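> Dropping the structures in below, format is structure tokens.
Every read-out reported here was derived from the displayed coordinates using simple, explicitly stated rules and does not represent laboratory data. Computed from a predicted model, the values in this text were never measured in an experiment. Cβ atoms are built from the backbone, for glycine too; each structure is taken alone.
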Structure P
Amino acid sequence: MSNAVPTGALLDEALAALERDLLAEGGPRISTMRNYNFAIIPYPPAAEFRLRQKVRELAGRLRAAGWGVLAISLQRLLLQRIRAMGLDVVASLAAREKSLWGKGPDRGLAYLLEKVAPLLEGPTGIAADVVREIDEFADSRRETDEKNVVLIGRAGALYPFFRSSSLLKHIDGRTRNLPVVLLYPGERRGMSSLSFMGELQPDGDYRPRIYP
């Protein structure tokens, strides 16, 4: 008989621990590092819908307690960047990818990586979109600086074009020191390594606290 903790229980434990730390006496304490107010909640990609439900419930409780909650969808930001290329360009990319896929799935994926990854990478990529939304949120909540949190989700939409560790690196120092929580579809390997979507090689380039 397995003694493994069910993934649903681990997710519930992680979110409960996060909520306790956000509401801690003296202000949020999701990180032990000064001026680095980041945390990560990993979850199995198959638990995406459960994660969304639980996060909506958490956000509702926080808002009822007077908190400001900014939920950022990386999928939405990705689609905005793709659409900004223009419908004709997008149609051309789709047609070319479909043609290459017929010759080999790897060729089609490599083509998309070549065309889409540059839209996302670096400090002027999708990180800039995240920073813009955080700035707008922070400006609207100036009188309640101690009761705000940013939840970044739908990161699976970036696979395999972009690693979330790169996102955190490029928004570091640009988040107005608000608590920022990345909802991470993937697997935890050891104490501080994470495998994006459970598919990529484990990445140990993570400084935030990983819950639970």
Structure Q
Amino acid sequence: MSTGKTNKQAHRFALLAQMNEKVFHASDLAALWEISNKNTLYTTLKRYGRSKLLYRIYKGLYSIVPPARLDPLLLGTKALHEYCYITTETVLFASGYISQKPSAITLAGSSSKKFKVTGNLYRSRKLNPKFLMNPLEILNIKADNMSGAVKVASAERAIADMLYFNSHFHFDKKVNWQKITQLQKQIGYPLTPDRYDNPAA
């Protein structure tokens, strides 16, 4: 490799280091590296991939570390490539509201989609934008010290989300229905009074 190419490569990866991120979309890399020609971009990405400087994770998604070292929650939100957050079964299982581990990591986003990234299954449920963009009980959880944050619903938000998608969903742990009702009203979700009257249902 010529000195000019070596310097350009070093500059590009110095820019990536400044971003304090590990995962990038091809469009992000094109903008950061000021590459406007798509063929040049993908030739560059392929070359860096062969050299193990970058790892292709998913369609148009790359990482500067091996995918196995990345948080699966982060990978799912990055691969979906739209505003989204982790919720429903994934959060409900982690907080003990359901006892059976879900087969897929579950998200709410602006599209309905099932996909697989590095062996992990994901399911995104389409949520009306007026609900999706409501920040109530959505937490920013650090994936690690160099991967940014992942948006994750609180247990109460995940319950409210699940009732919106399936008002008859069964929970394995006692639910604070007063808090859930208040949250449903604040978000604008339809209320589910039959659940409050029959808390074990």
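> Of structures P, Q, which gives 1.00 when FRET efficiency 1/(1 + (r/R0)^6) of positions 26 and 178 (r between Cβ atoms, R0 = 35 Å, to 0.05) is computed from the coordinates?
It must be structure P, since only it matches.
> Comparing relative contact order in percent (Cα under 8 Å, 6 or more apart) across P, Q, which structure shows the greatest value?
Once relative contact order in percent (Cα under 8 Å, 6 or more apart) is worked out for each structure, P has the highest.
> With distance in nm of label points 7 Å out along Cα→Cβ at positions 66 and 82 computed per structure, which member of P, Q shows the largest figure?
P
> When helix-only ellipticity at 222 nm (-39500 (n - 2.57) for each DSSP H run of 4 or more, over all residues; to 500) is computed for each of P, Q, which one produces -12000?
Q
> One of P, Q was used to calculate distance in nm of label points 7 Å out along Cα→Cβ at positions 18 and 34, giving 1.1; which?
Answer for the origin of the read-out: Q.
> As an exercise: Rg and Dmax of the Cα atoms in Å, calculated from one structure in P, Q, equals 18.3, 60. Which structure is it?
The read-out was computed on structure P.
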